[in-house]
1. Quick check on the output: -7500 is helix-only ellipticity at 222 nm (-39500 (n - 2.57) for each DSSP H run of 4 or more, over all residues; to 500), derived from one of P, Q. Which one produced it?
2. Any idea which of P, Q comes out highest on mean count of other Cβ atoms within 10 Å over residues 52-59?
3. In terms of percent of Cα pairs over 22 Å apart, which of structures P, Q is highest?
4. So if we calculate relative contact order in percent (Cα under 8 Å, 6 or more apart) for every structure here (P, Q), which label has the highest result?
5. Hey, distance in nm of label points 7 Å out along Cα→Cβ at positions 4 and 36 derived from one of P, Q reads 2.4; which structure?
6. With distance in nm of label points 7 Å out along Cα→Cβ at positions 68 and 92 derived from the coordinates and found to be 2.0, which of P, Q does the value describe?
7. Tell me which structure, out of P, Q, gives 3.5 once distance in nm of label points 7 Å out along Cα→Cβ at positions 28 and 116 is calculated.
8. Given a value of 0.70 for FRET efficiency 1/(1 + (r/R0)^6) of positions 100 and 124 (r between Cβ atoms, R0 = 30 Å, to 0.05), point me to the structure among P, Q it was derived from.
Structure P
Amino acid sequence: MKAWEVMTRMWGFHRSLGEEVFPELEKIGLFPMAPWLLAMVAEHHYPKAILERVHLPAPTLSQMLRRLEAAGLVKRLMDQADLRRYRFELTEKGKEAQEAGRRCYQQALEKRLARLSKTERQEFARLLKILASPAAGSGQDQ
């Protein structure tokens, strides 16, 4: 199979998973990227650090963070070490929303993985680990 065919199938899988999950996210008041962005805020806190990881235009990220803030899922705080900077923290409501979004994705993925045998699931996980490694196939590990 050619690399492009693999990419096309990965995109198709991602799109199909999203089509299943997005209506569930809407029911709990989350937009499609909210669980992912909440996870980024929980881990990185500062807009610049989040921006470096999400690879979105800065205005798009700002708009999404404002949307999360308006929903009461994140709060903006001044950085006590540098009052020119601010950071984001999840609120309790944001932590609950992040967990609810994670459960939506987990349930949808579990349905898909149920189609595989235990051995196939283990092999799939092993292969994903190899493919997710930045050093894989780069010649750095040889």
Structure Q
Amino acid sequence: MRKNVAEYRVIFSDIDSMGVVYYANYLSWFERGRTEFFREIDLPYTEIVKQGVMIPVSEVYCKYHKPARYDDVVQIETTVSSFKRVTIVFDCEIYRKSDRTLLISGYTKHAFLDLNGKIVKIPDFIHEKIKSLME
């Protein structure tokens, strides 16, 4: 299975008063990983929406292992663990680059919707690209 690795340097606005990354910010890093995953397979979100498809989050799980701190460079590793008729699941692991310490692991589950918010099956142009990655 293909894995996308995106890097990010923790900035001051990411941290809380205790000097660690505020817990909810990790979810935006999950999104950064998904965005880069799609971009790497030539399916940027803008193109997906132009084709009349939205992929909102329907479920999220996040396990906090160790904190990230200001100026850490993190690696956001994203893979597709499941895709079915109308859903896709992205697994995400976030590591501190300097020592490969696992900081966060989790997943997001997404539904496929048309622009009116109706659930639709995964469009062929997405299905074929994801299927080829999982073989």
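1. Here the read-out was taken from Q.
2. Largest calculated value belongs to Q.
3. Comparing P, Q by percent of Cα pairs over 22 Å apart, the maximum is at P.
4. Q
5. Derived from P, not from the others.
6. That value comes from structure P.
7. Q
8. P
Coordinate-derived values only; no laboratory data. Please read these numbers as outputs of a predicted model, since none were measured by experiment. Cβ atoms are built from the backbone, for glycine too; each structure is taken alone.
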